[in-house]
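Structures incoming, each one as structure tokens.
Read-outs throughout are calculated quantities, based only on the coordinates presented, and are distinct from any laboratory measurement. Here the structure is a predicted model, which is why all the values come from computation and not from measurement. Cβ atoms are built from the backbone, for glycine too; each structure is taken alone.
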Structure P
Amino acid sequence: MINIETPLTDEVVENLKAGDIVLINGYVYTARDAAHKKIVGLIKNDAPLPFDLKGQIIYYVGPTPAPPGKVIGSAGPTTSSRMDSYAPLLLSLGLKGMIGKGQRSEEVRQAIKKYKAVYFLATGGVGALLSKHIVSAQEIAFPELGPESVKKLLLKDFPVIVAIDCYGADIFKR
């Protein structure tokens, strides 16, 4: 297993290969399709973003509300292809990683390669277990989206697999 810290650097990304098992530590940001649409709208209107994209990871998740005594509810990945139309732009602005489930389009795979980024798979169907690796959660943008608002999560040993590395290797194409 490879331990990595956020934010990601080119050096860290270059050392990750498709199929690697990785534990992520540090801050990541949540965003699903509705939040991506709003973020792209801000970019197109030259408005400030809720967080700096450079070196960051976006986790495609809409966590459930936190039960009493917990930081967050179930936090399993959503289908990544729903963000494919937004990903190349965000990667061009410095986003370094994405966490989700399922395959990505050829356009996204090429953008990952071009901008030296990485796509991680989180295991679907185990959101309650994954939430145990989330140390803190803070809503930072778009509260009107409810569970799909943008949140800043602090992860500890969050388990993922490198699905697409910065060289274009894709575990779905093997």
Structure Q
Amino acid sequence: MDTELPRIEAVKADAPLMTLRVRWRGKRVPDEVNLSGWIATGGDILAPLRDPRAFSRAAISDYGAAVTWDDGEGDLAIDALHLSKLAQEQKPLSNTELRTWQSQMQLSNNECADLVGVSLSTWNLYRADAKIPHLVGITLRAALRDPLVMQAHLRPRVAGRPRKTESEGGRRSR
């Protein structure tokens, strides 16, 4: 686990879209982070950021530890750690990440397919190279952060054929 906190090197606001383009210290590729959901659920504290003029005033504060919209004088800010987590969560899940997730969770292909509600062939396409739907990515990342999510919905597969019950095929004659 990486214990070093992320630091912001540069930030640029796109007010109409409520996104920030963030360049992180030590990283080459910047992230586009959509903050519309964060702002919408932030209540009265974040309500001023709905105004494009206010949102466009994004600036780095605390030596790269946060982005602020009020010169660090109030509550209109987001720390670099949460901004980084939002950026990571918004990225599409790659096929490599999906395979790594499956390995970490120690689940079969059938169990994974059942967990996310797709056919085995669809799961195998995700593993190979198909585009992974956004909701599958959300589900897998949530299960990784909180294994209880997976445990609540996983129905483990049992090797072999299930036995016939009386209601399925009647009694067998000897």
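A value of 31 was computed for relative contact order in percent (Cα under 8 Å, 6 or more apart); which of P, Q is the source structure? Present the calculation step by step, with values, prior to reporting the outcome.
Working: P: 31; Q: 15.
The correct label is P.
Given a computed value of -11000 for helix-only ellipticity at 222 nm (-39500 (n - 2.57) for each DSSP H run of 4 or more, over all residues; to 500), which structure among P, Q does it belong to? Numbers along the way, then the final one.
Working: P: -5500; Q: -11000.
It traces back to Q.
Figure out for me which of the structures P, Q the number 1.1 belongs to, where distance in nm of label points 7 Å out along Cα→Cβ at positions 34 and 50 was derived from the coordinates.
Numbers: P: 1.1; Q: 1.8.
So the calculation was done on P.
14.7, 44 is what came out when Rg and Dmax of the Cα atoms in Å was calculated for one structure; which of P, Q is it?
Working: P: 14.7, 44; Q: 22.7, 85.
Going label by label, the one that fits is P.
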